[in-house]
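Below are structures written as structure tokens.
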Structure P
Amino acid sequence: MFPMLVMTGDVDNVFCSDQGVSKKTGESFGGKWIVQLRVNLPLRDSDGVRRRMMDLSTDNPEWFEARIDKRVSVPVGAMNGKSEPIFFILKGWRPSDDSVSIE
């Protein structure tokens, strides 16, 4: 698989989000595993970077926990958010040494 977008960053944290129940519909929400990556976003008008923490939901928390403070690259998709794009790990991605580089 050759993804169009790849996000590279250092794994900072892996956690399970709080689970709740909607008062209107009674449906449960949350309870997903989240990985936080520290990424460097290049600035448009200079050679500098802006450091940012990106939250991505994952079905493979153990893989990321084993790589805390290490650099990883994962295939991501993006969708339009209210003020900025929302990124997510592609559903078909499964961790392997061939598909993701660790430095």
Structure Q
Amino acid sequence: MVNPPSTLLIWEKNPESLTFYLIPNEVADKYRNFLAQAHNTHIGSGTENEGTHFVSNAIAEGEYEPYEGSNEAHHGLLKSYKLEGSDPIMGVHITSVYHTGFLL
């Protein structure tokens, strides 16, 4: 089985954890502008923007709770692409990597 080209999203809860999302490019391409805005920025650092708010909302797993910058249509949109476990990512053509998150 050949995996589709994908985008790797790294969500960091600094300093506690990293979570990885492997998003098929056919999905990521629809939201590439938000992902690019969020790259190398973190909520809580004064660098948050429309992209970080999108990512935070799109990976949310609980009930929708509105906050400034959130959009109910994006809530949980990317949560199904979360990678579980600690196995290496292998056999996947990753074309883009984005890093963002939240400073605790």
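None of the figures in this text is laboratory data; all of them are computed from the coordinates on show. If you're wondering where the values come from, they're calculated on a predicted model, not measured in any experiment.
Details
- Comparison of P, Q by relative contact order in percent (Cα under 8 Å, 6 or more apart) - largest value held by: Q
- Origin of the derived value 31, 18, 7 (semi-axes √(5λ) of the Cα gyration tensor in Å, for residues 18-73 alone; candidates P, Q): P
- With helix-only ellipticity at 222 nm (-39500 (n - 2.57) for each DSSP H run of 4 or more, over all residues; to 500) derived as -4500, matching label from P, Q: Q
- Computed 0.95 for Rg/Rh (Cα atoms, Kirkwood Rh) - originating structure among P, Q: Q
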